[in-house]
Structure I
């Protein structure tokens, strides 16, 4: 595993722990298909929640939240559709796309921002 992949896995675990502490149940991590990747898939009550995790250091050009382009959102939506085809038990549940943005990851106190319903599947 590359150093970048290891850092990504670390922050995805950090985000998963935060989401669990908020009452979400993680059902998948690192779901990959030819259409894209889903960092975390969980459910919160009856709602299926797809979570994109972004982490940035203090010197980054853009904040973690600002680093998610329209194209990236579209790949997440497409991968979520693929996930639903492979896991039909979740198909008829409400679907929400969240972002967990972690800034200042190179400091003693990284800042986590959880944006619920950050974008639509349009």
Structure II
């Protein structure tokens, strides 16, 4: 068994989010079957652009003035759905979505993919 502390993981700043990879390819815990990590969305990393990728599950660790919008294309996202601590979200493969927040708000999640390759379209 391996134990991982979030505060010991490298922080990677990407457009619109800060991520910390824990399990998967090129992660502290190597896996060829799954990808697991943490993400933080706030003004610190800037606004996120709508995106899509492989099937994903997100567990909301904490949300303050945060929401998600999703839909069939980046220009056809639905109304904001307020996020609450303890929510679990399932994003089907290639569904467009974006995490957003109000002034002073932020969202913290755990993300899980059932694969380590082809998570994002640009990796194909």
Structure III
């Protein structure tokens, strides 16, 4: 068994969420309305249209729906520098936790993407 290639996010607005992650992760990709893959070192994010997932794959979101219940992390060189960079983007990012060093030694910050999922930037040192 191998670890997954990417994290999949289902959204109602693929272009808008893609633009958000392009700015946050400092990367570029082609944008369309149905499916986008953003690649970063060690993995990536697949952003897929909710209506296409229902139509093409038969996903049923009537029972399991909502946002903000997922957290995923990216290793960064300097959490504080990334915090300052994200604040300077003027993207109205909602920070859940500012850069903090926790008792177990990890330094990280958490913020929400446009659909409410929590993203963690964690020191990679």
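Read-outs: derived from the displayed coordinates by stated rules, not from any lab. All figures in this text were calculated on a predicted structure; none of them were measured in a lab. Cβ atoms are built from the backbone, for glycine too; each structure is taken alone.
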Cα Rg over 2.2 N^0.38 Å, for residues 47-86 alone: greatest across I, II, III for structure III
The value -10000 for helix-only ellipticity at 222 nm (-39500 (n - 2.57) for each DSSP H run of 4 or more, over all residues; to 500), derived from one of I, II, III, belongs to structure I
Calculated from one of I, II, III, distance in nm of label points 7 Å out along Cα→Cβ at positions 15 and 103 reads 1.6, and the structure in question is I
